[in-house]
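Visitor: Below, each structure is written out as C-alpha cells.
Any read-out appearing in this document is the output of simple, stated calculations on the displayed coordinates, not a laboratory observation. No experiment lies behind these values; they were computed from the predicted model shown. Cβ atoms are built from the backbone, for glycine too; each structure is taken alone.
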Structure 1
Amino acid sequence: MRIAIAGADGRMGRMLIEAVLNQEGLTLAVALDRPGAASIGQDAGAFLGKTTGVAITDNLAALAQADCLIDFTRPEGTLAHLQACREHGTRLVIGTTGFSDEEKQQIQTAAQEIAIVFAPNMSVGVNATLKLIELAAALLNQGYDAEVFEAHHRNKVDAPSGTALAMGEAIAKTWGQSLPDIADWARHGHTGARQDGRIGFSVLRGGDIVGDHTVFFCGEGERIEISHRSTSRAGYAKGSMRAALFLGDKTSGLYSMQDVLGII
C-alpha cells in the first residue's frame, strides 16, 4: 500500500515517515510539506540518514501516486488535503484535531466518495481507555461527578484536546446526553455549587508534555481515576499504520479507531 505523509518535516510527520518505512505492507510514496517550507526538495528520509527516493513536495497532485494519506497537520491544511484526496481517489487517515462542526461536516461529506479514518487520537491505548470510560460511566451514572483533565505541550493550539472531548463524549453518550448540553468548559469567580450530571473540563498547557488525560468519577468517600499518559508520539504513529492498513480494502465511508480496532 502506497502511503503519503503530510507535514513531512514536522515532529509528527517524521515519526510517521519512520513508522511507514518500518511497517510491512506499506511503502512511502509521497511526502508533503507546506508551500515555501525549507524542506521542499529534500529526501524524506534525510533525518534518518536514509535515502528513500521520495523528495518532499508541496504539490498536492502528487497524491495521485498514493493509496492513502496520513495527516496530522492543522485543520486548514487537512481540509486542503481532503479536497485533493477527493480529486485523486486517495484514502485518508486524519489525526488532526480542532475542527469546527462545519469542518467536520465537510469530512463526513467527503467520506461518501473516499474512505476515511477520522479519530481524535490514533493511539491503541487511548482507544482502549475510551472503552473503559464508557464502562465506568454506565456503572457510575448516579452519585458521581465526572471531570476530564488534560495536559499538552505549550504549542498546542486547540483546547480542550480532541482526546479530552472524545472522553467527555463517551461519558455523555453513555448517560444519554449531548456533551455541549452538560459540559462546563471553564470555571471562574463565584460559580456556586457543582450541579449534578455535568462534566467539567480542565486544561494545562506547558513545556513539552506529549499528552496526559485523566477522567475522574468523584463520589462520596471515593474517587475513581482512569488515566492515559503518552511519553512519546510513537503510539499515535503505530495506530496510524493500523488505520491505513484497515482502509486497504475500503472505497468509501467514515471510520473511527474503534472500527479499526474492532472495539464494540
Structure 2
Amino acid sequence: MTAVHENVSATGLPDGTATQLFIGGQWRPASDGGTFTDLNPATGKPLVDVSAGTAQDVDAAVRAARTQLNGEWGSLPGAARGRILNKVADLIERDGEILARLEALDVGKPVGQPTMLDIPMAAGTFRHFAGWADKITGQSIPTAGYFGQPTHSYTVREPVGVIGAIVPWNTPLMISAWKIAPALAAGNTLVVKPPEDAPLSILHLATLLEEAGLPAGTVNIVPGLGEVAGDALAGHPGVDKISFTGSPRVGRIIAKRAADTFKRTTLELGG
C-alpha cells in the first residue's frame, strides 16, 4: 500500500477532509444548512461538523442517479466500467494512509486495523468486481418450439436501477465497497447514506470515485441522520433497491418502508 502523507488538523484529521454532500458530482451543504457533529468515540470529543442531508437532498441525489442510469454511465460497456473500478482500487491504495486515519479516528480503533484489513479489502473488492464488469451475460435456453415452429428463447441481465445503500459504523469503507463495487460493475447507479457515527472515509471515497472518472451522479453520497436521510432513501419511489447493513430493529423499519413501493431489499442484520 502506497502511503500519501497529508497535513493534519488539531483533531488529527487530514486538512481538507470532506464533510459536505456529494450529489451530481458537486459538493454542497445540506439544503437547509443543517449539520451534525461527528465525534471521536475514543475521546468523546468533536472531530468535525458534517452536513446533514434532508429528504430534499435525498430526492436530488436519486434524480442525479436516475439521470446517469439513462445517460453516460448506463451506456458504458462493461469493459469501460471495469477500467474505472480498477482505477478506484488504485486510488484507495494510494490514499491508504489517509483512509486508515479517517477510519481510526471515526470508528475508534487502532490505525493498524484498517491498514491491515479494511483498506486492502476495499481495494480488493473493487478489483474483483472490475473483473466481472464485462462478464455479466445472459443465456440461450433450448425450447421445444411453439405450434410446430422453432423458437429462440434467451435471457438478458440488466441493471436493477438506482440502488440505495445504507452503511453501518463499524467498517464503513469496507462495507461501502461491498455495496458500491458490485452495483457499479452491473451498471447500476447509487445513493449512499453513510453512518452518522462514521461518515468520513466514505466521503473521502467520493473524492476518489470522482478522480477515477466516474460520471457525475453515478454515485451520490448523502450523510445525515437515519430517521431523516435514511428514511427518505428507503421510501423514495425513484429507488429500485435498498441494501442495508445494521440492526434488526432498523432493518424491520426499512423493510416496511421499502414494501410501500415494492423495492427489492437486501438486509444484513446483526447485533
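Visitor: Using the calculated result 78, 41, 35 for Cα extents along the principal axes in Å, pick out the matching structure from 1, 2.
Guide: 2
Visitor: Suppose mean count of other Cβ atoms within 10 Å over residues 94-101 works out to 19.2; of 1, 2, which structure was it derived from?
Guide: Answer for the origin of the read-out: 1.
Visitor: If relative contact order in percent (Cα under 8 Å, 6 or more apart) is calculated from each of 1, 2, which structure is the one that comes out at 20?
Guide: 1
Visitor: Given a value of 18.2 for mean count of other Cβ atoms within 10 Å over residues 22-29, calculated from one of 1, 2, which structure does it belong to?
Guide: The correct label is 2.
Visitor: Taking distance in nm of label points 7 Å out along Cα→Cβ at positions 86 and 110 from the coordinates of each of 1, 2, which one would give 0.8?
Guide: The correct label is 1.
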